[in-house]
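Chemist: Multiple structures are listed underneath, in structure tokens.
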Structure 1
Amino acid sequence: MTKVALVTGATRGIGLSIATRLAADGMGVVVAATRQGACQDVANQLTAQWGVPAVGIAFDAGDAASVAHLAKEAVAQMGRVDVLVNNAGIARDNLLLRMTDEEWDAVVSVNLTSSFWLTRALIRVMMKQKGGVIVNVSSVIGVSGNAGQANYAASKAGLIGLTKSIAKEYGAKGIRCNAVAPGFISTDMTHALPNEQLDTIINGVSLKRLGTVEDVSGVVSFLASDSSSYMTGQVLCVDGGMPM
């Protein structure tokens, strides 16, 4: 039996690396993001490279009906979902006094509420299957907070609370839930930062480098596997020792 993973935000950056790593691990993959063409392109690449079943399903993380449709279609097309990786996220940075209701609502909706919606839908599937794994992609900003990112920090801290609550509620049903909290990872977002700011960030990291998307996807692979079968409710920081 081939296990199936659903990964949101899976067409670029960390999400793409996670989808690729889980396919390399032999899992079928549901590639979920905002654009159908990009989702299907990634799904086709995974099947071609790793020989696993994969489908692309577009969805709007800020819309409850769209998230519900994603869950329904994933099961309809793949037959099951064994691993859910809630990775989709956005940032709308601003100082608290200048932050608009729209900036707050958009970030909390996409980063946190969509994870609640999708988890709620797929928990029922996992219970029928007698088990499953959920991995929430939080952030070190959700652990430490950050000036100018009150909305982002709150949403990522909320994911940690959601993770621990799910772990306590559904452990007896054979469902594990853990979180990964990446630090500064080398992606399109960090590449756009000025060199001076990037140097400051790297100097604050014990390992003196940015992380790679593979650093994160490797940890997600571990949490999705039987190697972590006695772990639930945990937050693994993949940050190069940044907060120390």
Structure 2
Amino acid sequence: MTSEEILKEIRAIFGKKWNTREGRQVPEAKDIALGNDAVTLSGTVLYADMADSTGLVNGFRPWFAAEVYKAYLLGACRVIRNLGGEVTAFDGDRVMAVFLGDYKNTTAAKAALQINYLVTKTNEMLRASYPTTAYTLRQTVGIDTSDLFVARTGIRNANDLVWVGRAANYAAKLSALGESGYPTYITEDVFTKLNDGAKFGGQEKKPMWEKRIWTERQMTVYRSSWWWQI
């Protein structure tokens, strides 16, 4: 296409009326038109992100790195699906999921803690399969909740959904924090909606979440070092 043809397509986006409708389930790309068409919904977004994938691909053989990628993403996706979440996107070494419904925050938090459990078991399997490896799988999950505006972007035969809203942005940023020993981060909006079963753990019902200030946004978040057995 010529420059003018491309610019004409871009120009047609701006100022055109949007056709929006309220969604009750996670939409698929085919459910939304490529024009200014969108679905709105209230959702909780989870991002699960492997740590230091650059070090993995630079320091280890490609087949080993591929096995680690596959193991982590498979485990995360199975947990998400088991708890009623919908996997909505992959981005290299991380996966995005959306949870809906009355208990979306509790189920998303539970999913994050179960992913942490799987990572500990995956590291045990890695050490058993490759006793001399120096590699340890680490990861961070970020979770936020908000209203979402879901549109379809791209061109014919090459397009996907874009999730516009605070939850998608903040969950991704929280998954990049990765403080040592704390692989799970949730916003205060998520924390206040958790049921007690997702706030307290162990026989003594100890708090599973620690209050922190996210300095980049100067807002309260909660982190956890706990895992939840599947």
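Read-outs throughout are calculated quantities, based only on the coordinates presented, and are distinct from any laboratory measurement. These numbers come from a predicted model, not from an experiment. Cβ atoms are built from the backbone, for glycine too; each structure is taken alone.
Chemist: Out of 1, 2, choose the structure whose coordinates give helix-only ellipticity at 222 nm (-39500 (n - 2.57) for each DSSP H run of 4 or more, over all residues; to 500) equal to -11000 when calculated.
Modeler: 2
Chemist: Consider the structures 1, 2: one of them gives 3.4 for distance in nm of label points 7 Å out along Cα→Cβ at positions 16 and 128 as calculated from the coordinates. Say which.
Modeler: 1
Chemist: Here is a further query. Please state which of the structures 1, 2 yields 18 when relative contact order in percent (Cα under 8 Å, 6 or more apart) is computed from it.
Modeler: The read-out comes from structure 1.
Chemist: I have 20.1 for mean count of other Cβ atoms within 10 Å over residues 104-111, calculated from one of the structures 1, 2. Which structure is it?
Modeler: For mean count of other Cβ atoms within 10 Å over residues 104-111, the value 20.1 is produced by structure 1.
Chemist: A value of -0.28 was computed for log10 I(q)/I(0) by the Debye sum over Cα atoms at q = 0.08 Å⁻¹; which of 1, 2 is the source structure?
Modeler: Answer for the origin of the read-out: 1.
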